[in-house]
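Got some structures for you, see below.
Quick note: the coordinates plus some simple rules give every number you see, no bench work behind them. Model, not experiment: these values are computed from the prediction. Cβ atoms are built from the backbone, for glycine too; each structure is taken alone.
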Structure P
Amino acid sequence: MSIFRKLGWFFKQEKKHYFYGVTALILVAFVQLVPPKVIGIIIDEIADKQISLQTISFWIVILILAAIGQYVFRYIWRMHIWGSAARLEKDLRRQLFEHFTRMDHVFYQKYRTGDLMAHATNDLNAIQNVAGAGILTFADSLITGGATIIAMILFVDWRLTLIALIPLPLLAVTSRILGSKLHDAFREAQEAFSSINDKAQESITGMKVIKTFGQEKEDLADFAQKTDNAIVKNRRVNYLDALFDPFITLIIGISYVLTIIVGGNFIMSGKITIGQLVSFISYIGMLVWPMFAIGRLFNVLERGNASYDRVNELLHEKTHIVEHFDAIQKPAKGTLEMNLEEFTYPKDESPALQGIQFSINEGDTLGIVGKTGAGKTTILKLLMREYDQYTGVLTFGGHDIKDYSLDALMKSIGYVPQDHFLFSMTIRDNIRFANPDFTEEEVKKAADMAYIGEDIAGFPEGYDTMVGERGVSLSGGQKQRLSIARALIVNPELLILDDALSAVDAKTEEAILQNLKAARSQKTTIISAHRLSSVMHAKEIIVIDDGRIVERGTHSSLLSQGGWYKRMWDKQQLEAKIEGSEA
């Protein structure tokens, strides 16, 4: 029953609706006591040969009114109880999704996408069942069961009632034992479902890679193993769940046997009539639902309890990126400076960056180069506040970037990541994703600056072309340029290109860089790249190796130093000549 306590905040919020719903349940419980009583009365009148057409008509009208009353009251409780349960699911979905949008990079490294999807679907459905089916079965089992037992005592005989209820304590003991085991089993089943969900999401996303390497059979085998594990876990849940109903049937059967034996003796001794015994047996039949409801209740509650614990664990995760209560709300603008002493990724032992220092004035471009894994992208992540746990200071416009609100900082930054994520919508909507109110002219201008306008014009549906999930219908270069257009349309104070030109040819790269130089003469740009031609026009270039700056300067000064930059430049120039001659 602890899940009711955990959801206490919601029940207080919806107390009026639950009051109306439970009141309607109470009325249903009392109205449905009428038919067995009426049947008993009619049987006694028939036995006494006192029945008449007028009497039968009267009791038929009573039965019809009881049926109408049950219909109306059941409609009321369904509207209020099921309606409240739907609002709980809606509220939790909103809370969970808002929580996902607030979480930082560390959170998404800790939890798999498929697992988060399972939390947002199966777990929330199980919690909703507590507020709907759980409340119904809890209240109905108590109300209907209690009202029926009271009717058995008042309308028949209290001694017969006590004898018929002798087996009931066994139900409480069994429910407690099975309920505890069911909670643990269902939690394991939900975790197994999360694993399947994650596997399916990962395989669908990486299907092209799986086919390229011919790993279809291996991937199917891995999926089958996870499915088999989920079946085993769910089989145990179903096994424990299935134990409730047979046990309840056994208890009801024992009550029937005791009732017939003792009730027959009571009739013979004149303590009750035949009609009262018929009514009593009907009341025992009405106890069947409360009994089964108790079994179902433990199922619903334990499932909901396990799911609530899983969701609550997510909701209590704290982001490491915390805004100051008096954070600067004005968008960041001005000189960008990084004076970083050291940064280490969470759970890593060795620093990812050490001694990184640079300053970029408005209108200047900084180039960041280095071999794979040197720390280039890590610098960019710190600038965008994906991590705040570092030693040193990063300032933008003379203010520590931690002093800005996240909205103010992010509005000043346009980011084009290495992994170009496009949404399953039109090209137009992808470009103006930051603001759907951007005009057609602004969209086309951004597309032309990113050198993608001609490609879009060649598509049959132009800017209305659907790009598919993650831009699956576009080439790598087209996805890169669309991502650049999406960043350029907001005209950010700071534009960050993280190896964003790697999939375009040299001619296209030069055209894009010239457009950026012309359009962003008063704005700051950072270009991280493996291809040195992307940064050769930068005001300053820093070379990163093993998390440290090992070279810095302009393109010409770095060439004269004869270090890593010079060697890489010569290598890339040679490769370009070879490719040109082969063409």
Structure Q
Amino acid sequence: MGISTLRPLCLAMGALASVQPLFVSAQEVQPTETALSPVVVTASRSAQRLQDALPHTTVISQEEIVRSQALDLRTLLKREAGVELTQSGGLGASTSVFMRGANSNQTLILVDGVRISSATSGNANLADLLADQIDRIEIVRGNVSALYGSDAIGGVIQIFTKSGEGRKPAPSAQVSYGTHDTRRASANYGGQVGDTAFNVGVSHLRTDGFSAINQRQVPNVNPNDNGYENTSVSASLKHTFTPDWEAGVRLFQTWSELSYDSAFGRPTDEYESRNQVRTLSAFVNGKLTDQWKTRVVLAQGNDRNRNTRNGVHDGTFNTRTRQLTWQNDYTFLPGQMLQFGTELLRQSIDTSAYTADNRRVNSVFGGYQGTFGAHQIQLNARRDKYSDFGGANSYFAGYGYAINDTFKLIANASNAFRAPTFNELFYPGFGNPDLRAERARSIEAGVQATGVLGILRVTAFRTRYQDLIINAVGPGGLFAPYNVGRAQVRGIETSYRGSVAGFDIQAGVTLQDPENRDTGAQLVRRAKRFGNLGVSRTIGPLTLGADWFVTAERKENGNRTIGGYGLLGLSASYKLTPEVSVAARVDNVFDKDHQVIYPYNTPGRTAMVTLAYRPK
């Protein structure tokens, strides 16, 4: 991994050692950890405590989502260590995520376990995922293709919608109003009756927005405001038939309309995009024996996009992904579990661009999780066979050593891949059917401190990429995608969530070197340093919060530099009754003029007020 990468990790370990008495003394006073150690499933495909996850994993809980007053997924994710986001305009505009410096199409996005990325572009429509329907988010960093297959190079972001499980049936609702004539309303009803849990939710958001492209940088762009409208619904139903068997269904869907700008259009051109994201799944969980758990999931994900220019159809790109997963967890001894299963994936597209319209992926996977006293092991392997370009093998090997009840050392080694998209393989006059999968190999080492004060993790990592798909002029002068790119990202990421002296704190800091190994240049749209600090305090019915986000400069295409910036947000909420609250939030308090992508605008100072009813 290199001395230059390990040195900051050693310093971090020394710093953690210095705070050990604080964690230990807190444990002596208040030993319970349930509130600070949620159960996660994404890091290993099976339920485990967050502190037992060997990949660097964090959780954005429902409490954090409510406290943040965030409108969309992007706002929630940008606070996380190792996660960068870009957006070409305001709410609803095209959004890309870069985890650990990986490309935007190298991070897997799941909604209730279902893929939602477009098979043509390879990107997921993150901009249309609003916060109202989200129960929690699990973020796993690093190569985990051995668990999930293609795209899981930077990591996996899994969004769980609301389920109603474990609480009395009750309604909730909220309305909001803010800058740019932004209006939001949502309602939800759910809970558990006997052995049946259910939930139904609907939300609507509309904003007039602002002009997406900077007219000083692109004089011919249309200067009108670019509005956005989104309607989202979610529903779930689960029934427990016996103590060992349960089954259920889940639905999530968004419809959106976005006005956007083009840097290559005329001042009078009006562009609109209509999008739909939908996931539908049915599952059965049960025990074949006392030691053998099995799970079967049948799911379908849809990503639909239709564009118009001045009211005239300008392109359709629709993806349907059907997925059948059978997973088995066999605990053959206490603390020793084997995992094995298979997954069948069918992707089909409907587009006006070309005729190649489907692919099949047949996968098998297996794993082992074991603990031996202070030692913890996770091993995973997977084989994915594609009908259109070939196959890919992937692995994950993780080891943890608990020094004591507070500290654990962690080391992981893994590889991952990204399958070429339909556009890269088949787009007329551009696609290259001879493409191979992009590959990545990663090693990392970290230290974790856990106690009633929270969970703190510092991870040093190095990921090397090969066979990156680069658009270039190749043999015969043909401009097409080729497997010629190489890159490397080395870095250290630190995450902390917890409570200190009555203050709830969430912090993330990332130091990284995202490098194009062919040119030595910094990878575009990745900063070398970025971080976030969020602090809140509840005093009786009043909760006050502040968060500060800062990022260093980034490079754009054409060797253009986008300057770094820091943004401050302030929030407050007050409970009028135990169920009714009023809240307000101000973002970019100092009205900082900044840019994320050239030549796109970003919002200045914005404010929003919310009235909410949430039963206890």
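Name the one structure among P, Q that distance in nm of label points 7 Å out along Cα→Cβ at positions 54 and 326 of 2.7 was derived from. Of the structures listed, the value fits Q. Source structure of the calculated read-out (percent of Cα pairs over 27 Å apart, for residues 246-389 alone, 47) within P, Q: Q.
With distance in nm of label points 7 Å out along Cα→Cβ at positions 262 and 558 computed per structure, which member of P, Q shows the largest figure? Result for distance in nm of label points 7 Å out along Cα→Cβ at positions 262 and 558 over P, Q: largest is P.
Among candidates P, Q, the computation of helix-only ellipticity at 222 nm (-39500 (n - 2.57) for each DSSP H run of 4 or more, over all residues; to 500) that gave -20000 used structure P. Of structures P, Q, which gives 3.1 when distance in nm of label points 7 Å out along Cα→Cβ at positions 118 and 446 is computed from the coordinates? Of the structures listed, the value fits Q.
Here distance in nm of label points 7 Å out along Cα→Cβ at positions 462 and 494 was derived from just one of the structures P, Q, and that gives 2.2; the source is Q. Quick one: distance in nm of label points 7 Å out along Cα→Cβ at positions 286 and 414 came out at 3.2 when computed from one of P, Q, so which one is it? The read-out was computed on structure Q.
Given a value of 0.94 for Cα Rg over 2.2 N^0.38 Å, point me to the structure among P, Q it was derived from. Matching structure: Q.
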